[in-house]
Structure P
Amino acid sequence: MLKAENTLFTIVMLLYFASMILYFIFVAFKREKLAPAAQLVQAAGFALHTAALICRGVGAGRLPMTNQYEFATSFAWGLCLVSLIFIRRFRFPVLGAFSSPVMFLIIGYAAMQSKDVKELMPSLRSNWLGFHVSTAIIAYGAFGVSFVLALIFLARDRLTRGGFFDEHIPDREMLDMIGYRSVSLGMLFLSFTMLTGAIWAEQAWGSYWSWDPKETWSLVTWIVYAAYLHLRIRGGWRGRSAAVFAALGFVCVMFTYIGVNTFLPGIHSYA
């Protein structure tokens, strides 16, 4: 099963790369007919990505969510899922042109990590593993989409100078609303991530909170997005300021995931 997973992973990388190229041609050369093809290739990559994760889980005899490689490939999977949902829900293929490079970079990062299957440490042998990590995957995927939407919002005025982009990119109000929904989705799942993590930590280490670097930066990320929602709902923040805030929030997400593991090792260093 692990050999099958390796083969599927390689195919998934190629499909994500192909979808990125198709989206690029669609946007750069205004080839309308390539948008459905790009979405179809992305959806095929997602389907095979799901199969690869299942093979990994069966081959490892556990959920594939316990090391840097597994979380990175799951992160790319979550970003692909959320972006496909938003592309279809809002008929917004240009979103794929911006999200596919991020998705490809994340799965490329996964490809550079060790794929070795190791025995789980005692603290990870818990039913809370699936709840905690799966909610983090969806949260990070939603925040990735909000980051992409923020970039599109900030670039919109430069892009929409012709009929093609006016037709394929929503107006500022709609972009702002879609970004808000994406952040709200991410915040919901990040809250579940922190709640389940606290319960799991108490069972594993006897404390709900230990100020481990990963816990601390997860809290920082939660506070940043909570401030975004508060300022939007109570302060009436809209437009450029909200987009910049959402983009900065994703910087916190990436530091929590990669930066903390690289520079601030702690009890969460396994992922």
Structure Q
Amino acid sequence: MIYLKSDNDIDAMRPAGELAYLLLEEIGPQIKPGVNTEELNTFVHNLTLQHGGISAPLGYKGFPKSVCISPNAVVCHGIPSQATILQEGDIVNVDVTPILGGMHGDSSRTFFVGTTHSAEVQSLVHTTKQALMQAIATIQPGVRLGDIGHCIQSIAEKADLSVVKMFVGHGIGRHFHEDPMVYHHGKPNKGMLLEPGMTFTIEPMLNLGTANCYILEDDWTAITKDGKWSAQFEHTLAIRSDWSVEILTLPLSHPEQTRTQT
């Protein structure tokens, strides 16, 4: 079931989205060589509480931490640990989902650790963000979910990257995960037709090697099968009644905000 939101509902989601943005802004300077991912988890957890929110991942289906932190070959759902110490040249995805006012805001970024990164890794990270932002820009009347997936897949394949198919974007609002599922691959003019009131995430995961991954014995951590690196970016989107498209996990004044009137 898809929960279509009114414009007032969308307004009520914005504080959680902007808190997600703040968490990622504030965590950036903390990401440096020698820092362990448990320290980053504690930072996000405490900052969320300071702003009156709670961390949706904590305890969700047994997940033991407040944030997913996924370095290098970890595709997603990495569990923070004192034993996982970031190194110069690493990349790391930080995925936050605060709850504020009963609403969820879900966003992630892949950060560079230190200053030394190969051209291949830089291209992986930049292309993944580009795929997300161009997919968002496709949203307009007449667009289907398959068009979003096709946009991401086309950008990835042009850059010789693979698209992870095991994990998808999703509807969001008062619930962490709602319908519809948002695939990051697909065919144009296929799938569900988008309509005003939809709120959902787009969160492509692109890999340097194979798209295939496996889950560790902790039942959460997803790793690329060939050990090559993976990047991910995510935003929460809303389609308002007038078909303006809003990135809820960016401030309205942000230069990347793609709110448009069609």
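Computed from the coordinates by the stated procedures, all read-outs in this text should not be read as laboratory data. Only a predicted model underlies this, so the values are computations on that prediction, with no experimental measurement involved. Cβ atoms are built from the backbone, for glycine too; each structure is taken alone.
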Quiz item: helix-only ellipticity at 222 nm (-39500 (n - 2.57) for each DSSP H run of 4 or more, over all residues; to 500) computed as -8500: which structure among P, Q?
Solution: Q
Self-check item: Read-out mean projected area of the Cα convex hull in nm², computed value 12.9, structure in P, Q
Solution: Q
Self-check item: Structure with the greatest value (metric percent of Cα pairs over 21 Å apart, for residues 27-154 alone, set P, Q)
Solution: Q
Exercise. Consider the structures P, Q: one of them gives 12.2 for mean count of other Cβ atoms within 10 Å over residues 203-210 as calculated from the coordinates. Say which.
Key: P
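If you work out relative contact order in percent (Cα under 8 Å, 6 or more apart) for P, Q, which one comes out largest?
When relative contact order in percent (Cα under 8 Å, 6 or more apart) is computed for each of P, Q, structure Q gives the biggest number.
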Quiz item: FRET efficiency 1/(1 + (r/R0)^6) of positions 107 and 163 (r between Cβ atoms, R0 = 25 Å, to 0.05) was computed and gave 0.80; which structure, P, Q, did it come from?
Solution: Q
Quiz prompt | Comparison of P, Q by FRET efficiency 1/(1 + (r/R0)^6) of positions 99 and 115 (r between Cβ atoms, R0 = 35 Å, to 0.05) - largest value held by | solution = P
